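Before anything else, here is the set of structures, which you'll find just below.
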Structure 1
Amino acid sequence: MKRVVVGLSGGVDSSVAAYLLQEQGYEVIGLFMKNWHDDSVTISNECPWLEDSNDALLVAEKLGIPFQTVDLSEEYKEKIVDYMFNEYEQGRTPNPDVLCNREIKFDVFMKIALSLGADYVATGHYCRKGTIENEKGETYQLLAGKDGNKDQSYFLCQLSQEQLSKALFPIGELTKPEVREIAAKLDLITADKKDSQGLCFIGKVRLPDFLQQKLQPKEGIIIEVASEADVFNTIETEFPSQEAAFAYQSRKRDYSGQLSKVVGKHQGAHYFTKGQRKGLNVGGTKEALFVIETDVEKNIIYTGQGSNHPGLLKKALYIKNDEVHWVREDLALQAKQTMDVMARIRYRQELQEATLHQFEDGMYVVFKEPQSAITEGQFVAWHKEDEVLGSGVIS
């Protein structure tokens, strides 16, 4: 019997994952990760992790598996929360869920599991793992979950071959309704529990409220940039190289001195992100205002009217070499190589046609169609069919 440690989160997905592994003959241990107890940053009056750990315990009792809670709050604060604040301060928008999987669940948590003699770590993610056998041994694939509506492979796009070798995703072949049905048949307390929203493993938190407790408010102006501003008139320039052309397409546009007007005030540019519509509190425009750029140095938010404003659209993005990550290391590009892929720049976005261009210093992802709100600090993931090949931090 191989031993598997399941990250029991107190939700329905991990509950059913534990049950399925039991059915497959594994020796299953349930571990609940406690990732937050900093009372100086209030998250809400409720205490979600207490309720969740209690539900996880009840599921473990029902299934008859050993259970314990591990406190990872120190590592979580250092690797996720501090990183998040630092990124927001620099005007970037991090993705804590992707980081949490790479740094916490499949690193810190995995090490604890292996120290308990586990052969594998399992989670309730909607994704699948494939294995390719060849003369060099085994190569692992990260595949999309069967439930297209719930596929979570994007959140695991930073996993390595080593991490995948020890990972199991028991519910990847199921749809959410099937998972709930299994939980209901077993009479698990989590069967009808709503999916958790908010930060990975912190629970019910509204991000702006959370950020305001660490990043001080600072009043600044909101500028509306006209869609006919000169900066959007792309002059057909002859570029000395393909790399220079891509650098131009992915550049951060300079809106100073452009056709624009001040339309309001805000409490801190670092609270806002590209593509954001809510929270600007500016009325009187024909179409809704969207954030098209933030300048945290000057504390200015640039906005534009309508979801098709040219300030939201770009065809290319750049990833620094040290932030290019290949799940499939065997397919990694060398300088001057290209690869046609399907890519997405955020969770739940439809996959888009794109080409990867690897250069000496980094990689450009060039899309067939312009993309809306390409945001620094977020992850772009690239696929071939239903396999995630790699990902990178948008620079």
Structure 2
Amino acid sequence: MGEEGIGRGVTKKVNPGKATILSLGKAFPHQLVMQEYLVDGYFRDTNCDNPELKQKLARLCKTTTVKTRYVVMSEEILKKYPELAVEGAATVKQRLEICNKAVTQMAIEASQVCIKNWGRSLSDITHVVYVSSSEARLPGGDLYLSKGLGLNPIIQRTMLYFAGCSGGVAGLRVAKDIAENNPGSRVLLATSETTIIGFKPPSADRPYDLVGVALFGDGAGAMIIGSDPVSETETPLFELHTAAQEFLPDTEKKIDGRLTEEGISFKLARELPQIIEDNVEGFCDKLIDVVGLQNKDYNKLFWAVHPGGPAILNRMEKRLDLLPEKLNASRRALMDYGNASSNTIVYVLEYMIEEGLKIRKEGGGDPEWGLILAFGPGITFEGILARNMCA
């Protein structure tokens, strides 16, 4: 499986006691899927020749804006488990055999990259927060990740299961709380996801499945979070000032996911982008009021938004009257990796740092304050008011 990380940048003084992101890392399976070849490959692998469904998927693949993705699924897996492509087959056992192993491996690789970029010893990690909606087992992936990395058995672990697309920011909120309430602690946050848990053949009875095929990808992400960075050895990337979570009443069925004998089955309501558009401004205002932003000038902020899909990004951009470049990092992450669920916020933050370095090199300045946002089942809004320490 492939792996990548990000280096250090120029930083400023942090507020004592506030949690900071100290390092980022990511990892992917080796299978790279080009969007232009996805339709033929998917219908070949699932032995389906329905021309109407094929045309629909082709249209969806263009509208998602995704260009490339990484996936665990491969010809070898389908040869070993041909029942995964059979309609109605009870395959949750087989799926979990693949997923549990795959997400652990990717989480380990992403964490190793992150720790290397951090620059401190593995033994300095005091807590682990692990996020995944792609596995189910006891003990959970938090233990297998800790064991795979060789962490001390006294490490304190927290597991977040089935938080969906909001899982990465939810994990960041939990890691922030741990870091700020345990002086000297260093928290490893790892996320890992694979779409095999929900892979199914195309069916006219499940139109949303094709949206998932056109949009979602696999991978892992990792961060190190801690307060009061050691100046000689650590470089803070983002200071996590204030975190918030909110669910919208009576929206439980708008993002509906169920673990069945055939794996995970998802349904997304058509009105989901509209619901997010209608509520995002109020949620963001509660966070930015903390720093007293005047006249709701949202373009004075940076925006690290989980790219659930292009419709959500477009609706946010319109509602908040954002300049096109404000969501560049989110759009790039979606284009290069698809919606990789909880992992994607790591990829967005990496692109934000990369773009900030480019702006400063050209003599410009990027915003100091901004929001890290994600939306998931509930409908749940997760948000963190943050400072860009490299700005």
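Among candidates 1, 2, the computation of Kirkwood radius over Cα pairs in Å that gave 21.1 used structure 2. Given that helix-only ellipticity at 222 nm (-39500 (n - 2.57) for each DSSP H run of 4 or more, over all residues; to 500), derived from a single structure, equals -12000, which label among 1, 2 identifies that structure? Label of the originating structure: 2.
Match the computed value 25 of relative contact order in percent (Cα under 8 Å, 6 or more apart) to one of the structures 1, 2, and report its label. Answer by label: 2.
Bear in mind that the values in this text are calculations on the coordinates, not laboratory data. A quick note: this is a predicted structure, and the numbers were derived from the prediction, not measured.
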